[in-house]
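Novice: Next up, some structures in structure tokens.
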Structure I
């Protein structure tokens, strides 16, 4: 039951931490820790210290704290709270975090990949009617559960909600997307070719041409190296946007390359211009916070060809609500599904439209 009263009755991770009498230790350094400390300051939460994985601890300091090992913290404190400050998406690291959660109270606050504001009960209350509309659009009961449990996780920081609804990409291909594609597959935010590789692995030879779009130069070179022996793959060095032209893109590499006020002038292209009158069968959007702009640039394609869609729902605070409603406004014939892949925080939650 998708009930506002039930959500309002949950204890948010920020409420818990503010009222917590136990020592609070942040697990991890880097940008994630800086973001957390900013939220701690906003909510009046005081951390006790910081620890890191053993291989990263060399007696150094971070943000005014001597970085410790977990074993050192356990020797000093009998009971404490752990707050995760980084993303974990591979099996051994997820297992490590799960093991810590069995020994200590562990919270994984939901922090937006783009923008600083977390998903809160107040935000949900202001947008509940729209969130309920998205929930009601879901085509199967499991998608409704995934949507509800991700919202519960975002409020509480409790990863047990994510454990209950996590599935692997193979489940989405087998039960939602299918594995036979005659038309074109367009991969937006193709990175180094990882999701192209995944697509080819699941579809085998049952696919048409593949168009992979990646704006970051370093990532694009890796993508091209991967695609050297794949004749059906076309690689394009551009950002996907609401129009074709140029935009300013961040200089950062990796998956976090994104549209930014500071950066380098980068070619951008809309899906409508990219596929034209030929259309396509399947589009994947993972464009680091520019999903809404990229979807707007796909409006004619979505209305005219109804391609299958996979859209990341986790980059911005309102993506889980805004993106499904944006697509529904474009094409009301779609069926909507949501799946969450293994990742802490909920940075691998995706919308599928068929």
Structure II
């Protein structure tokens, strides 16, 4: 068990590996430097900064992303998290509302769904302590995933780990294979995961994760001093499925019990490559105003197969007159995580083209 285990608390299809920000922070930063990630996702950069003993601030417009990223800066014991879950279930009344329909009937055993709803309502009512923040992240990570041959480690019927199954397809998949959800021991799953992720905590370092829009001028106003490093991976142009792919986790965080495809406020618009680049450029300008003169901006960026726009060209356009100047761009292998999803559920999200690590200086 190592103190980087917490980073795996909940998998994301679009996540980048921890070694990317760790390597960058080690090369360009030093202990005590502030780090910004304006598109923090599940908080990999924030967690890497914590391991390097650097304070950080992360911002994302997704509630799933910020719930997970906040957990990357929290500290609690495995026993504390389990006891918190026990108290919630012991004191819980019948849920005020439960989702219904064929999907929910086949996705979760009835008794399991009751407990999930009880935990959901309690965490929606109160989730300000580190213990509850970590319990929430553990619940999100266990909400859906494959059925093992041995002891269950997820609450759901057979599902992918990194993205939520769409109801119509899932019902067809489960029905054709005569797959039914089994009742699982919710507390045992929480206990096993808490032990796995929290037994050896990383160092406690100052930091903050905000649900917001990095284009807004005062987003980083609370930084106690200017940052020396910005390490991030923005949304890829044309990839509009970030939130629909996380609809079950969004439901657990208070969202609707169905897939919602409309783009919420705070998302970069995908109406055209030039407009997308301009909106991304607003973010680079904003973070430049909160960084030191010797600051570095390091970006991992790519694109998806069915778009004509060249990803690196989109990124270059976004940097024009942004306060940053690109120095180098290094190609990195495209992610292969989606291949495992085919085996798990017979479906695959869109894959990225070649990705790049782009290194910039203040202009």
Structure III
């Protein structure tokens, strides 16, 4: 009697992940075809029908099997390496991707506690896989950039060959961000029409629609679909090559409740500064001193539980939350951005962005 092999189970994997999946009932020929299609990313993760990870398979595993006398009719599992490297989904925040790269582990499955594959991290494409939801603030009117923003929302103004907001989304994707929420208001349909649900970029994009101004953290409470224990909030009119992975790892290693990215701002005093005491006796003279301050860069990472401190249905800025954390003794750290950062608020900033984009690597 002819027995038909069961069909491959239906999954919700993104195409990039599905390419690396092969099921235990499939043939050696099926594996060779998939490995050939993957080219330089040629590694397969062998699963059962419930997508539980059973092992890995490479060209080398097949070659060694043929040398030992196995053939095209040998069950695939006889070629498989049974002890694969993987990362638990709930330990993504602890993953040391820099060390993995040094050890030449570049394509790694992400699994839950039953070893069911959830995703695949490809360090050839992504710098990391940050387990955080992202909220991009894109609802402002951009008054200082009028008339450029009369018919175009500021986040959609082009810098180089694409909108400001798209530069930020594409950079976040490089760090493995999957869930992006965009808070919209002014000319919101232009943003929605351009990015839609994010499928064309391989991510999930949802929109937070404010009926009234809610502030930079108040609008975050309008979404109930944050999947991770951490969230990242970012102004969408920033142009930056911040290392999001290092930012996130610094936050995790610090044990802080929240991290705020900062930029250095220097003030040059054009005069000699005299310091005096209460009796007007001179203590020192500093000739044209330069002072360095740390300014808020408009990028934050926080524990999701902090949203319990944000009032419902009220205007509430992230700076209000920061003040609350300081007063209640929560741990807040500053993360200095060492790379490029530009807040595009004025016409001169926008002109600078058009020049800088030719030289910076986003």
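Read-outs throughout are calculated quantities, based only on the coordinates presented, and are distinct from any laboratory measurement. The model shown is predicted, which means the values in this text are computed figures rather than measured ones. Cβ atoms are built from the backbone, for glycine too; each structure is taken alone.
Novice: Using distance in nm of label points 7 Å out along Cα→Cβ at positions 92 and 332 as the calculated read-out, with 3.8 as its value, let me know the right label among I, II, III.
Specialist: Answer for the origin of the read-out: II.
Novice: For Rg/Rh (Cα atoms, Kirkwood Rh), for residues 60-211 alone, which of I, II, III scores largest?
Specialist: That would be structure III.
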